[in-house]
Structure formats: structure tokens, C-alpha cells
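Bear in mind these aren't lab numbers, they're just calculated from the coordinates by the rules spelled out. Not measured: the values here are computed from a predicted model. Cβ atoms are built from the backbone, for glycine too; each structure is taken alone.
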Structure P
Amino acid sequence: MFDARFVRPQFPALSERYNGKPAIFFDNPGGTQVHESVIHAMTDYLTRRNANTHGVFATSRLSDETLDYARQAAADLLGAAPEEVIFGANMTTLTFMLSRSLAAEFGPEDEIIVTRLDHDANVWPWVMMAEDTGAQVRWADVDLETCTLDMEHFRSLINERTRLVAVGYASNAVGTINDVQTIIRWAKEVGAYTYIDAVQYAPHSLIDVKALDCDFLACSAYKFFGPHIGLLFGKREHLERLRAYRVRPAGDALPGKWETGTKNHEGMVGAAAAIDYIASLGATYGRASASASRREKLAAAWEVIGAYEYQLMDRLLTGLKTIPRVRIYGVTDRMDWDKRLATVSIRKEGLTPEALALKLAEENIFVWNGNFYAVSISERLGVEESGGLVRIGLVHYNTIEEVDRCLALIDRA
């Protein structure tokens, strides 16, 4: 059994005190706390091997080795080849970068599908690309009762003119896990690209880009216990063919073709450390042996983490259902809880989302309020003009006791 008490001391922020009291971090969908190994790895890099790459001297060669290790770790996280993983500032920046390159292949006869459920980082880059190329944007709608994609409507949008389908693996606003496997299959039937936003899915479950057979997939390390840096997977055939906007010395070889200028070395090192931390849980608590591959350990880790987070989510959702005047947005039927993450958004009658978040913040329970950049679903639910939602996001370093304290305060608010 996974024991959060073992890992909590490994996250320095969890022992900090704010206004003289410890904090409960339920702001995780906006960015998780950082594991101590990440801090140590980044400090070690900046102290002992900080240099630009491909030089003949010691620190440069050490940098090359360190960054190769980081890229392999990222590839293991996603189930990709190392040269298919691009590092960048964040998922949003990487998506805008790729959209600029893809734009050369689009024109007025083409259609792009985006959804009302997605974070705007997987919506507006494509809307702006459509404005530049004359392509048409089609919006996949949602079931407002469950905050799930309307799959019948989605399927009706896909046709021979569809060139790109952009969809999130999981909603950062309401926790819905989307059936991306089916959507990718539909897109492939008409020869369309697929772009998957896995930012919210990555901290909770295993990603396998080969099994998905998606064309592109992006996530961010600061959502899975690492530093602020983004990762983009692209199929080799696309990354080699597409034109990258780069300086001449960058060359045409992958992945450097897509990583303009000097990379965020310490961020890459930190991302690798975060991935290794997750993998260590697979050997400590999961079914992976100490000699197993990193990928095998990651798979085992996500099984353990998923089971524990389900317990946390069960406690949270069950408790919220008993509190008068609270509305839960998203999947609420216990039989369907495997279709959602432990990211739960609510409103309480009589309080604006900001007022409720402030009441929790007064007791050092950190939650987000607003639309979380998922503007379309906030508008579709009719809550945008009145302050959006309150979002409670759980990860494996949270505890049942923290959930109970949060529930009690929501009840009294």
C-alpha cells in the first residue's frame, strides 16, 4: 500500500509554514510542489557542470551527457524515442511554435476541430492559425450535465476536410478524462493530424504515445513535481518533414532542429529528476523490481498512485455530495469515477468562487478559483461572468486528513 507519510517529507514545501501555520496544497492542477531530488539535481547541474553544449572542455561534455540523460527520461515517460521529444518553455509556447510550422500545410478548404472542454492553450493557437490560413474552425461540444465531450457531435464534425483534431487527454477544469483513443482513430480515418494536450493527465497516469498513435502530444514538468519546462512529442516523420523556424547553425537533425537557441539545461535536468522520482515509487510500492527499466517502473508507479488518488477522490466527492448548496461540476456518478481525475470543481450557493477560495485560504487551504484558462467550458456552463469555479486538485502527496479538513471548512463557509 502506498503511504503518503513516506513521500511528504521529500517535498520541502509541505513542511513550510505560512502565517505561522502549515498549508494544504490543493492547487496542484495549476502546478505541483517540487520533489527534493529535483531541487538537488538542478543545483548540482548549476554548480558542477553548467556550460553550453558540444564543446571540447569538461563542463560542456558533462552538459551533453546530462541533457542526453534528461531526454531519455522524458522519452521513457511518454513511451517515445528520444529524438521525438522536444523541450521548450511550456506547453502553450510549444503549441504556438508547432502551429506556425503546420500553418504552411493549411488553407481555406481545411477544417480544424477544437473542443469546448479544453484549456485555451489547445484552442487559441489553432484558432489563430485558422485566421492566418483561412481554415475553418469546428467546435466539439460538451454534455453540460457530466462535463464530458459529446462524442456523437464530435464524430459528426470529422470529415474529409478535417486536417487537425486538437483535444485534451483530461480537463484541467473539471477533471474529465477524454476518450482520446477513439478520437485519434476517427482522425486517422480521414488523414487528419491529432494534437493531444496531456498537461493534466501526466501527473496521474501513464502516457503511451505509441499505443495512442497520436501525431503530437504535449505536457509540462511543473505539473508532475518538476520545474517550469514543457515537453512536446512529435512523430519522427512529422518533425523531420515540417519546417522549423530556427537559426542556421541549429541544423536539420532531430531534436535540435526544433529547440531554438540555448536550452533550459537546469529545467531539463529537473524534469529528469522528477521522472526518476515517480519511477522510484514503482520500485518502492509497485510491482516493478529494482532492476526493471525506467519505463516499467513508471508503469508500476502510476498503478499505485492511481489507486491512492482514487481513495482521495472518493472521500472528496462523497463528502461534497453531503454538503448543502454545493454543486459539483463534472462526472459525479461513482460508477463512472474511472472517467475522471481527482480534480474537482464546485460552486457553493451564496458565495462567489473567489469568496469561497478566500475562506479556504484564510485557513491555509490553497485552491484555485476562476476559469483556469479553460475559458470555453466556463462560458458554456454559464459561470464565467459570475467568477467561474472553485477547483480542488489532489495528488499523491495529499492525505485523507487534508481532504476532511477541506470538506469541514466548505461546509461551514
Structure Q
Amino acid sequence: MKNQWIEFCSGIVSVKVSGKGIERFINQLIRNGISVWDVKRHGTETVIFHLKLADVKKLRLLARKSGCKISFQQRIGVPFLLKKLMHNIGLIVGAFLFLFIILFLSNMVWRIEINGANPATEYKVYKQLDKMGIKPGKLQFFIDDVETIQRNLTNKIQVITWVGVELRGTTFHLEVVEKKEPKKPEIHGPRNLVAKKEAVITYIFVEKGKQMVNRHDHVVPGQILVSGVYGKEGQTELVSSKGEILGETWYKSTVELPIKSTFQVFNGNEKRKYYVRIANFSIPVWGFGTPKYAEYETDSTEHKVHFLKWDLPVSFINSTIREREEVTRIYTNDEAVNMAKEIARKDIKTKLTEDAIIKGEKVLHQAVENGKVKLSIHFQIIENIAEGQPIIQGDEE
């Protein structure tokens, strides 16, 4: 039959009919709309054929009136398979539960291994991972992808230069490269302390060597601040000068800031959608429909489903749709000037050491042209201006 698969789903019964007038009985079945197929004769008074499970009741009624004897030989199809399965429902549920538990445990984070970091940095990495929700016992479906984890760790932990993140099965492997501050070469030989930039001395402390300048002195780059030639005339010795010399230095910063600017921001409205992807087909499981956002951005994270050490052709997709809107910001002149000053301060701090202090600032030029505030600021900075300079033979006084 052309629809044999459909009949298999609804159920097929093999019937044995015995008696006289079998041909008349089969013709009567057909006249009453009962389809039979695979009719085979066994002897002169026996026939075996197949019919649909739904026609069994009609068959019984017609068989009583025909005088033929019927018996059911074989039951084929989904209804009979389900009936057999119901007798072993406990075993089936147990098997599915076992597979589900294995699948569940195979997609959980069990270990986090960190290599290349000292104990202090390793502790910081563990703490940051915990803030991100990455810890043993967490399902991988609700964790960021490895690129996002890598980016967040690098941005949040200042002592690392790079971190490689790899998920192997149920274990996160992290390879950390720490920042190595260049060690200042220790000068064991004689040296002077000289000015590395133009400045006015504000503080001086000499631990070793001969002081050559005083507070409020104006010095230029290369000028000796502390000499390594120490002692009275004729009784001098060469030493490695040590000390701290702070000076007032000067920097100039120029900033341009538009008074009116337009940019895109997220307004906080978002919708989460979850999918299960099987091969190339995505099946939504939560968050149906499309949000009516005029402007939006979609961020999706795909997690492969694992079974023990194997990757299944199934993925769990977490998609976040965030509404975006255009915002126009307009500063007053005073607000623009204050913002430009703040930008200039941040720019200057990137050029200074951590112990440098901004003593004062003065606006040299301020103008509003073509919708922009243009600002030129002079900064007074207190910073360490001394650096070592080896004493070469012949430099002694």
C-alpha cells in the first residue's frame, strides 16, 4: 500500500479467516469500506490478510453474520509498540533519566585550572570569575562565551597582560601572562643624579652624594643635582648618588569638545530569547515573538551541548535583544569648558607617573568656534625630576 507508513502509525492487524464462503466474506468487507491487503490463501478454507486496527470492530460484526471464524495472528504498528513499552515504563524512565543526568553533568563546569599566575594574581582571577558567575557547579549554558570571559578578565585585572581561556569538556583552562614591570638597572658604580627635564626645585633630600642645587633653583635637563664626587679637594671619592628631588614642571594640553553631539545608547529595555539549535534548525524554547523596538542590537551566545567527551550537533543559544535609541547631548558653554578641563586632566595623568601631583592649572586660551569649545590649559606638576647618570672617567671635579 502507498500509505503503509501511515497505517503503521495507526496500527495494522494480521487476520486469519477460516470457513466456507471466504471470498464472499472478503467482498463484503470491501463493500463496507474495510481495506484489506496482502491476502494469501492457506488451503481451501483459510485466508490470511492485513487490515487497519481501526477496522477490527467492523470485522467482528461482519464475521458473526458470515459464519466464518477469525483469529488474530500478528499485531504491527505504533499502538502495539507503545503498549509493550508501557509494560516496561520503569526501565524506560530510568534509561531516559540516566541519559538526562549524564547530559546534565556533561554540560556543567567541574574545574577551573589557572596556569602562569602567581598566587596573588591567581586569587584575583578566581574572585573575578566568581563575580562573573563562573564557578564549579554552574551550567555552561548560562555562562558567557570564552571571548567575553577573556576580554573581561583582561580589562578588570590590571596586573595581567593577556589571558587565554579555553573550555575543554567540563574544565575551564586559563593561561595567564602577567605584566612584567621593567626592572630599573641597578647601578653599582659611581653616578650623579641629573635633571631629566626643566623644573624649579620644590623638595630635595640627599641620602648619598654632594648636593649641587637648592630649593627654588631653576634647573635644565642634564644639570647635575647631586654629584657622585664626594669629599674635600684632594680627598674625593666616587659614590653612587642617592636621593629624592621633586620639582615643579609644566605641561600644556589642548582640547576640542563639540557642544552638540549625537550618539547611540541603550535605554535599559531588553528581551531575552532562548533557542535549541539542531543542525541548521533553530527551535525557540523561551521568549517568543519579536520586540517592537525601532532600533536594537542583538547579542547571542551559543553553547555546544556535550555528552561525556563528545560534542553533539545540538547547541543552546542565549540571545539578548537590547533597545537602542539616539540621544542628542547639548552642553552649555560653562559645562563644555568644565568637561574639556576634565578631559585635559585625564590626558595629562596618562603622561605622568603615579606619584606625580597636579599643583595648579591655568587656562591660556578659550574659544567657541564652529560649534566646538577649544581650550588650551597650562598645568603645574610636582614630580620626581632626578635620574641616574654614570660618572665617566675624566668627569671628576
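Observations
- Look at distance in nm of label points 7 Å out along Cα→Cβ at positions 31 and 271 for each of P, Q: the largest one is in Q.
- Read-out FRET efficiency 1/(1 + (r/R0)^6) of positions 71 and 263 (r between Cβ atoms, R0 = 35 Å, to 0.05), computed value 0.00, structure in P, Q: Q
- Identity of the structure behind 1.10 (criterion: Rg/Rh (Cα atoms, Kirkwood Rh), for residues 63-150 alone, calculated), options P, Q: P
- Test item: relative contact order in percent (Cα under 8 Å, 6 or more apart) calculated as 14, pick one of P, Q: Q
- Per distance in nm of label points 7 Å out along Cα→Cβ at positions 111 and 127, the highest-valued of structures P, Q: Q
- Given -12000 for helix-only ellipticity at 222 nm (-39500 (n - 2.57) for each DSSP H run of 4 or more, over all residues; to 500), calculated: source structure among P, Q: P
- Of the structures P, Q, the one that 31.5 was derived from, the read-out being Kirkwood radius over Cα pairs in Å: Q
- Mean count of other Cβ atoms within 10 Å over residues 119-126 derived as 14.4 - corresponding label from P, Q: Q
- Test item: P(r) over Cα pairs in 10 Å bins from 0, in percent, for residues 47-286 alone calculated as 7, 31, 35, 19, 6, 1, 0, pick one of P, Q: P
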